[in-house]
Each structure stands twice: as C-alpha cells, then as structure tokens.
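No lab work stands behind these numbers, since they all come straight from the coordinates. All values reported here derive from a predicted model rather than from experimental measurement. Cβ atoms are built from the backbone, for glycine too; each structure is taken alone.
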Structure 1
Amino acid sequence: MRLHRPALRDKHQIRPADIASVSCRTAEGPVPRLWEPLAAKHRPANGYAAKFSLPYLLAAMFVKGRASLAEFTDEAVRDEAVLEVAGKVGYELDPTIDYPRQFIGQVTVRLRDGRRLEESQDHPRGGPDSPMSGDEVEAKFRGNASLAVPDAQASRVISLVADITSQPDVHALMRSLAA
C-alpha cells in the first residue's frame, strides 16, 4: 500500500536542508485564503490555521513526506523542521491560470547546490481527473482513522466497506464506525 508521495522530493531525494527556496505559481483567487498574510502562512498559529497555509502544507510534504491530518494538529505545527522549510516557500501570480476552473499546481525548488527542479500537476490529486488508487484511499483512511480509533477497528471498517454489496444492511458497518 502506498500513498501518493511528493514527486520532487522522492524523485530527486531532496532533504529539507538541501532547499534554498520554493516557489509556486498560483492564480489570484486562492491567495487570500492560502497565501496571505505570508508571514502567518509561514508559521501558522495552530492546526486549523495550517489547513489554510500552502507554505506549511508544502513544507510538511518535503519534511515528512506526507500531509495527513496528523500534520495539522496544534502540536505538529510547532515542528521547527517543517516551519524552517515553510519560511522558504513563496508564490508568483500567474494570470493565465483560469481559477476556479483550473486548479493546477506548479512548484519550483531551488536547491543550495544551485539546481532548479520543477514539477507540475494539471489537476488536483484525488479529483475526477486524477483519482486516487484503492490503496491510496485505504492508506489515507488509515492515517486519518489512526487519530481516533485503533488499527484493528479501522481494518474492520475497511473489510466491511470492501464487502458492502454482500451485506444485508449497513448495521455492522455503522457499529464498526462507533468509537
């Protein structure tokens, strides 16, 4: 089972200490929610604020290799390794992006050794144009469920969902969802 991993990080084996700067192309529409005020987005005040910070999200991906619910807790957003990378993330407005019809991603990473690496994504991961695999959905569910229920309970839910068409009703699934 494998979650969708950060392409640049994995492809080039980027370590957080290698990063000099990160720049993202964006449309003007998401800027007030996800980018500004930039200083606050570099150091979100709490887990909720981090959910609306693309610098923090990208930094979590580069440092932790994921951005699950566990990276958006009040405790997690105090991780100095993530905050250090988040402080290196900025954006450039691109008027050619037809937001909200287009929600593309383009990231440019400048490394301390002078290399410039780029990655683009034309569609949001997990959307209809770039769906997640069954394994990715399961891994995401397990990661999120781990904050609330034991792994055995999450496994029971997964098993019941996988076999939902042969169940006489949804009562067993509903019971398995109770904490």
Structure 2
Amino acid sequence: MPQLGEVRNAKEAGFKGWAKRVWSACEKCGKERWVILKVGGQPKSKMCRKCCGSLILGRAIGEKHGLWKGGKWISQGYIMVKLYPNDPFYPMAIKPHQYVLEHRLVMAKHLGRCLKSWEVIHHKNHIKTDNRVENLQLISRHRHMQVTIMEDRINSLEQQVATLEAENLKLREAQ
C-alpha cells in the first residue's frame, strides 16, 4: 500500500498516459486514491468523486469542482461571473453556461435592473478588468462605436502633439 504523498509516474501507479500521480486522501471522507499531480506539486483534486457532489458526466461542477475559483474567469480580457437561477440578474446570463460579463453585472446592480441586449457598457479608461462603477458608462451600441472612434482619434492627436513638442524642444536647444 502506498504512503500518503508518495509520487509515481502513471504506469507505476497503474494508469495510462504520462501524468505523475500522488497518493492522496480525500479532505472530506479520508478515502485514499491516486490523484494527478499538478505542476506546483499539489494534487489536482482535494476530494474524491463521491464527495465532490454535483457531477455531470463524472465531473464535478461549480463550487464542488477542485479547480473552482469563486465563479470568475477571464474571457477575451473581460471578467466573467457565474450566476445562478435564483439571482435576480440571471436573465442577463449567457446560456447554457450561466455566466455574465462582470462590467454589465456591476452596471445592472448599480441601476437596479437587468440591462437590455442593446445597451453597452463602456470602460472609460479602456481597462477591461477595471469594473468600478465610476469607470463604467452606459451607452447604446451605435454611440459606443462613436465614442471609441473619437477617443482613439484624441489619443492619436495627443501622441502627435507630444512628438511635435519634443521636436520643438530639440530645435530650440540646437539654436
């Protein structure tokens, strides 16, 4: 019988593949079993399948999953938040996974209502993960395109001004 914490390669532990395994005990029931070893040296899951609870096709979901990170993840630079059917903002969730963009959720909570599909939330400072209410602006899709084009043009002109000012300074110093 292996000792807790003992590490073996997959074949030595009786598995196919290449992943190393560690002999680990379930945090809930104490059942000992071989678990895939993550890069940091920790077991991939802390609980056995029976204790994980809600299983779909043999996989734990939600808070019961060993890799659960509080229901948040990043997609295309934006923070996504898990919503449940009993949440008043659940109608805004993207089906079938029940996630909503965090900046839309923040604005909806601020307004006290679900957002319409045509309403867009603009990040004033262009940082997609900065979801403070004071950094968010509710506008229509068409208006959002106009604002983005205008802000991009202003930034471009500000860079040109800075370049020209630096050139003027060099010319004055050369005289």
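Overview of results
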{"read-out": "With relative contact order in percent (Cα under 8 Å, 6 or more apart) derived as 25, matching label from 1, 2", "value": "1"}
{"read-out": "Structure with the greatest value (metric distance in nm of label points 7 Å out along Cα→Cβ at positions 118 and 158, set 1, 2)", "value": "1"}
{"read-out": "Parent structure of the calculated result 221, given that volume of the Cα convex hull per residue in Å³ is the read-out and 1, 2 the choices", "value": "2"}
